[in-house]
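Every number in this text was worked out from the coordinates using simple rules, so none of it is lab data. Because the structure is a prediction, the values reported are computed rather than measured. Cβ atoms are built from the backbone, for glycine too; each structure is taken alone.
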Structure I
Amino acid sequence: MEQLFNLNIVDKSLLYAIYAVSALAALYLLVRPVLLPRPMRRGAAGPGRRSWIITATAGVAGGALTGAAALFICEVVLNVFGLPLDADTRTWVIAAFAGVGLAVVNLWRSRWWRKAAAVVACLVFIVTAALGINAGYGLNPTLGAMLGMNQTQHLALPKLNPAQQTQGGAALWQSWKPPAGIPAAGRSGTVTIPADASGFHARDAYLYLPPAALVDNPPALPIIVMMMGQPGGPEQSKSAVQQLDALAQRNNGLAPIVLTIDQLGDPYRNPVCVDSAKGKVYTYVTTDVVNYVRRNLNVAAGRTQWAIAGYSNGGECALSFAAKRPELFGSLLDISGELDPLVGTVDNTVKTVFGGNNAAFTAEKPATILKAHKYSDDLAIFTSGALDSKYGPQGATAEADAKVAGMTTRRFVGGGVGHRGDAVDFGLKSGLPLLYQRFGLARP
């Protein structure tokens with residue numbers, strides 16, 4: 001079972017094989033014996049040729065129209081996803097519904113084995129669409145990750161090195177000398193963060209330790225606390241590991257520790273990053289997570305060595321925490337982040353999260369928080385994709401708000417990048433080098 005959950009579901013050979021099976025299933029359901037030349041029919045039962053063509057066309061068209069209607073209701077009426085879906089996602093959904101429609105009309109006036117094949121084909125069409133959509137977004141590499149079942153092994157933590165934690169002085173790129181036998185790559189896995197102060201039911205966090213953190217007497221390293229989007233989970237940040245390892249190889253094994261936490265509690269719920277009846281997320285991040293880091297990891301103490309980062313929903317949370325707690329987080333990396341703490345519509349958010357209090361909702365907007373403060377020595381990096389028509393403009397607005405409030409800001413827009421895994425990759429590639437300079441891990 002563990003091997004099944006660890007199956008690489010974005011592997012192209014696997015995807016192409018599943019696509020082929022789905023196409024063959026559709027072909028089988030489409031070609032009834034009545035369509036075959038008379039010598040090949042062998043007394044097959046069922047509708048006439050013209051009748052079947054009309055029935056099959058109606059099934060496919062009806063399924064496709066049902067899929068389009070479902071998309072309209074979810075996207076436009078209910079705003080389930082919080083943003084417009086990409087064209088390929090809509091295509092997969094409509095194609096799956098069309099296939100199911102074809103399978104349904106095969107249940108009438110057919111032999112038992114065709115009925116059984118139609119039921120199996122429905123499952124094949126749904127699975128094919130789900131895998132195709134997942135591959136397009138590129139955030140869940142394994143079946144377990146796609147199903148929200150984290151199969152990553154727990155990570156054993158190195159011993160604390162209190163002497164290094166309290167040391168100051170020269171930047172690490174100047175003072176650090178990698179010892180013999182330093183690992184060539186970092187290590188990553190899950191860790192459990194106790195929610196003593198908040199009581200928030202978070203999933204395990206995903207921790208990356210660079211090579212410099214794995215040696216005897218490791219230095220006090222900077223840390224990035226990161227959050228992914230919704231739906232999603234901490235393990236989706238695995239894409240950062242290769243980039244961090246590559247940067248570490250160029251910088252004598254130095255890289256920030258990256259702790260990707262769960263601000264949702266469940267991939268299909270969004271409590272937003274405040275303390276409310278839906279969960280004390282703010283206390284969880286700023287107290288429980290911060291205490292865990294200080295008590296368990298060899299991290300530097302100064303605020304300029306701490307950064308908060310996030311993608312999409314996590315980007316709004318990161319901006320909010322950076323705005324509220326500049327004494328904790330001296331840097332921000334906002335990757336295609338939302339502008340406001342929303343659960344669907346504003347009305348739904350005010351009602352379900354803020355108990356109907358519009359003023360409380362307005363007070364929690366990052367723009368409101370930024371306007372109430374004046375910042376100094378804060379770095380805020382905002383990235384988004386040129387194809388992201390919703391959160392790209394919101395990122396530009398957030399960057400302008402942060403600049404007016406006194407933060408040093410940088411803005412990056414990726415050509416050909418949308419609001420999916422490519423946005424995360426682009427954001428990390430754009431932001432990490434700047435954070436390296438900020439942290440003193442690389443030569444200026």
Structure II
Amino acid sequence: MKVVPFPSSSANGGSTLASVPSTIAALDIGSTKICCLIGSIESRRRRAVDETVPQIKVIGAGHCRSEGVNGGAVADLDDAERALRTAIDQAERMAGRSISDVYVNMSGGRTVSVHVTGQAVLGRQAVDEAAKRRAAVNAMSKVETGGRAVLHASVIQYRLDDARGVREPAGMHGSTLTAEMNVVLADPHAITNLGILLERCHLDAVGFVAAPYAAARSVLLADEMELGVAVIELGGGTTSYAVFNEGMLAHADMIPVGSHHVTTDIARGLNTTIAHAERVKTLWGSTVPAQLDERELITCPILGESGSDAVQSIPRSMICGVVRPRMEEIFEIIRDRLDAVPAARHFVRRVVLTGGGGQLNGVEQLAGEILGRRVRVAKPSRFDGLPDALSTPGFCVATGLLRYGLMPDEQAANLGALIAGAGHDSSYFRRVGQWLKESF
């Protein structure tokens with residue numbers, strides 16, 4: 001499953017004008033905001049290579065405060081439905097058309113990655129598609145789902161006997177072909193609840209995409225994925241990350257801590273309302289102390305108080321003293337987890353931050369200090385028609401979903417039959433085999 005950051009019309013599974021719909025809709029359902037983007041597919045001609053390629057123009061955009069979503073998962077269907085309908089209505093009014101099929105992010109669902117290998121004995125035959133399929137089927141048969149559903153599956157690399165790092169073994173000779181696969185699993189109940197929420201809004205999910213993988217589609221360069229990079233999506237209720245090496249999705253994971261926890265820390269530390277704590281974080285939140293912070297005073301209301309005692313003045317340094325420890329905790333957990341992944345420990349020397357938490361002052365510097373890697377904060381790739389207000393790190397997932405819709409992974413497009421197969425039974429493996437037959 002080759003990850004392609006930008007649309008192309010290559011013969012190797014790339015998008016063509018005949019294979020993409022005229023409209024693509026994306027839904028970023030998070031713990032702090034819900035965003036809906038509608039993109040129109042237009043054809044553009046590249047004179048340098050003499051080909052026509054599809055491009056996305058954003059014709060509708062809507063976003064609102066999230067309700068009924070906690071930790072990236074649906075917590076209250078009624079509240080979540082009202083918020084979702086608000087964002088969709090804004091986007092549909094702007095686009096002048098309604099939507100029915102959407103690509104949806106998975107920021108919750110306790111996503112985890114497992115790595116498995118499978119072999120196919122070649123004998124005297126050269127490697128063909130059937131041999132690649134057998135190796136992948138054998139690898140998938142070793143996946144211990146633990147009751148979870150398959151969200152993404154990709155062949156990281158092939159091995160032909162003792163030769164490692166084989167990208168395309170077709171036509172080669174050897175005794176044994178080994179497929180090394182990365183499989184991303186998610187809680188099936190979280191997927192089901194998202195599906196129910198969409199049905200209540202009269203929508204169908206074309207595909208579910210892990211949040212950091214969607215963000216990567218929007219912000220990563222081809223060379224970054226080739227050389228090794230980690231994308232960290234600093235969401236509201238969760239922080240998720242994905243590791244790429246040699247152009248492949250090598251690992252994905254999440255932790256149930258996000259930037260909203262910074263907000264609640266401020267609310268507790270300053271004894272103020274959550275709404276005002278969010279405002280304080282947005283205006284004055286920082287992970288790096290400054291010399292003037294002790295002298296600069298800010299005012300905020302005291303929770304539950306009224307009258308002359310309802311407002312307090314605090315030094316700005318106090319905010320940094322609350323924000324920094326929580327962000328340190330997030331990056332320290334991710335650092336330890338990245339160091340436990342061989343692909344990240346040996347090859348990843350660059351980190352890209354996305355998500356609303358990436359807008360905190362000094363977060364790039366703090367992440368570099370703790371992770372020990374070069375860090376940059378990314379904004380979404382530019383689309384024609386994308387409002388300037390949405391060109392911030394917090395909307396990387398939504399724009400990445402549009403790019404994913406233009407060029408979805410061929411394997412992931414056929415994973416619908418696998419979602420129900422959480423157990424290891426014969427029907428599950430028949431579905432795995434059918435999926436691999438259609439995908440490879």
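A value of -13000 for helix-only ellipticity at 222 nm (-39500 (n - 2.57) for each DSSP H run of 4 or more, over all residues; to 500), calculated from one of I, II, originates in structure I. Set I, II, criterion distance in nm of label points 7 Å out along Cα→Cβ at positions 161 and 321: the highest-scoring structure is II.
When Cα Rg over 2.2 N^0.38 Å is worked out for each of I, II, structure I gives the greatest result. Of structures I, II, the largest value of distance in nm of label points 7 Å out along Cα→Cβ at positions 73 and 249 belongs to I. 13 is what came out when relative contact order in percent (Cα under 8 Å, 6 or more apart) was calculated for one structure; which of I, II is it? This value belongs to structure I. Assign the value -0.38, -1.27, calculated as log10 I(q)/I(0) by the Debye sum over Cα atoms at q = 0.08, 0.20 Å⁻¹, for residues 113-288 alone, to the correct structure from I, II. Structure II accounts for this read-out.
Can you tell which of I, II yields 4.9 when distance in nm of label points 7 Å out along Cα→Cβ at positions 81 and 345 is derived from it? Corresponding structure: II. Computing mean count of other Cβ atoms within 10 Å over residues 57-64 across structures I, II gives 20.2 for structure II.
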